[in-house]
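Chemist: Following this line, the structures themselves.
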Structure P
Amino acid sequence: MKSIIARTAAHLTLVTLLASTLSCGEDGMTATLPMADDIVLTEVTAGLERPVFLTGIPGDPRLFIVEQRGRIRVLQNGVLRPEPYLDIGGLLSSGNEQGLLGLAFHPDFGSNGFAYVDYTDGSGDTRVMRYTERADGFVLDPASATQILFVDQPYGNHNGGQVQFGPDGMLYVALGDGGSGGDPQGNGQNLDTLLGSILRIDVDGGDPYAIPEDNPFASGGGRPEIWAYGVRNPWRSDIDAEGGLIFIADVGQNDWEEVNVAPMAEAGINYGWNTVEGPECYRTPGCDGTGLRYPVLWYDHDEGCSITGGYVYRGEAIPDLAGTYFYSDYCSGWLRSFRWDPAGGEVIEQREWSIPDIGSVYSFGKDPAGELYVLAGSKVWRIDPAP
């Protein structure tokens, strides 16, 4: 396996390190902690077609890689199986942001074999489907396809696409604002549509799902499936069960890319789109930001063009990085991280890891052990400790 070493500030000269312990910023003197040891990016597989997601099942040695063009591939013992776990390429639309976008395994997968996928169908509309694994364990049975959710998409972009189970057993579904530019239909601030929202549904409590009683609009005031809203195109979010937080990377319009962080216990958050983009009013100077939740981190388009959200590191291989959130940018391809300090309500320990060019970073992945993966070009890289 090939490895790429990422150098951090901890390996600068002693003088530089001491000088950086207290650094002067726009707000005065700020404390800067020494960085963790070097990391390496270890290539674990190649030859993929636009990999956009990776996940695993606790107690299962397999890793599952989602290819946007419609296949789920299985990586087992370092070998990529030639036979897809699922191939639904014939059911998909093929726009740049469309296709097979998400995969989540039911918490009781060991007993029910349920897997949930998010894709845009031949008409470009979002479907969340449930499949059941065959008894032989090699593939998902195409005949078992059961529709859980259908959402009409007015345009071909901003589909969101991530599905994930929270520690509460609920399925969270990320949906973009429906596309075009600037949210022309105003979906981000419209509680009567599912678009521009993070949904929370109970796939075990009804057919095809039930509404959790503690959803913010379960009793009225908006679509009962909505758990949070005001997002443009949430391209990857992470429910960090250990920290009790959700991290949402939201792709911006013309100026700002952003990361939002909020407690999982807090529902009904309005993240602001399209009233605001990042930290600023969008199109309307002096807009009313009352009740909006602003991002905790943002960067402009001099640094990238489209944020790629990642995960909080919870593995054992690099204990110094526990609680560190990693993210990237599709155009720039850098690898950055930060920690969130709930007590202070602030981003701390921001870093940019120096890595060679690995191509466009489509997505990240996390295995059941909490180790993280970077999906770029046609390859999957694992974040490992340097020798």
Structure Q
Amino acid sequence: MASQGEILFLVHRIPFPPDRGDKIRSYNMLKAMADIAPVHVGCFADDARDMGFADEMAEVTASQYVTMRARSKPVAGINGLLRGLPILVAMYEKPELHDWVQGVLATRPIRAIVAYSVQMAHYVPHILPMGSRFMMDFVDFDSAKYAAYGAQQSGAMGLVHRREGQVLLDFEREVACRADISTFVSEAEAQLFARTADVQDQHICALENGVNLQYFNVQSNFSEIDYKEKPLLVFTGQMDYRPNIEAVESFVYEALPIIRAKYENASFAIVGRNPAPQVTTLAKRPGVIVTGDVPDVRGWLAAADVVVAPLRIARGIQNKVLEAMAMARPVVASPQAAEGIDATNGEHFIVANDPQAEAEAVRVLLENPAQAAALGQAARARMEARYDWAATLAPLRKMLFG
């Protein structure tokens, strides 16, 4: 362990295990930081399943405080309005966690405080212990997402999202001005935030996501999916997350019928935990499969003729795209899903601007298996060259301790 001090890591969702997008990044950051110095973790659990991982995570941490997130969005919304806070921040307010943070700072030689995702920034004191640094890992430009929701909606929810976008942006700006360094998942995201929040004079930079190249590998050991209806198209993701819901709805209603007009047996598998009612309803449509939670997503990725990522609102680097490319699958992605990924359209994946273009790109790949296979192999090679976690997190030590 390094002698420069210890690390306090504050996370909005327990960073263990790496089984969803935000946990993949926080889990790998926790592992990398634990190799640098002792790490004390304060975090929330969404449910009893999350709480069940606390003992296993304790094998990595120097100490930890894992607590249930109790506030619902409506309660947080009222609290946020009354206190002038973003709803996202009000959802993650817990006095006991503030007390735990103060205790760790008072008793341990903390030299780096890392807040993961903007809602954890309010646990970082404005006056830090002498010699310590505050690293704010925004990950994504969250206020931009709420602003986009608000621009799409009318009525009460449109008003709520527009208010959240503005209040959250003000909060993000204030946090960036007091952090020693602020990181985002891609350079594009970092630059967009710096311009929008007018904080170009602050230390804003990228700390990119990676992919576990040993795990997401067609040569690794996993159970194959024996799905005989071909061709098979696959989407993966947490299926109670609004951008994922909207993505699969768009694909099912607009792109899939065009594909099935030529490939009448084409199937579209929506693979992911906690499918919302809007998603389960899609299983009534011809050719649509909704799997729910699966023990290992690699089997579905390996079985896919094409993996699609038709997101209309997306922030940062999409893990689902990196994982599919690491599995050497041909990927058709929207510009929003492809943004921030250092890969070339037409060489490593296909970027399609709308549902009609997505359908056409999928049809071309299905008609040309050799082209699809070559695209998948190029995708894997690009992941090996560019997105190994050890390489993407290499700057972390200097970010933490200067």
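We did not get these values from a lab; they are worked out from the coordinates using the rules stated. Predicted model only: the values in this text are computed from it and were never measured. Cβ atoms are built from the backbone, for glycine too; each structure is taken alone.
Chemist: helix-only ellipticity at 222 nm (-39500 (n - 2.57) for each DSSP H run of 4 or more, over all residues; to 500) was computed and gave -500; which structure, P, Q, did it come from? Mind showing how you got there, number by number?
Modeler: On the way: P: -500; Q: -12500.
That value comes from structure P.
Chemist: For which of the structures P, Q does the calculation of Cα extents along the principal axes in Å return 64, 54, 34?
Modeler: Numbers: P: 64, 54, 34; Q: 66, 50, 42.
Only structure P yields this read-out.
Chemist: Just checking, which of P, Q has the largest value of FRET efficiency 1/(1 + (r/R0)^6) of positions 113 and 153 (r between Cβ atoms, R0 = 35 Å, to 0.05)? Let's see the in-between values first.
Modeler: Working: P: 0.75; Q: 0.45.
Looking at the calculated values, the largest one is P.
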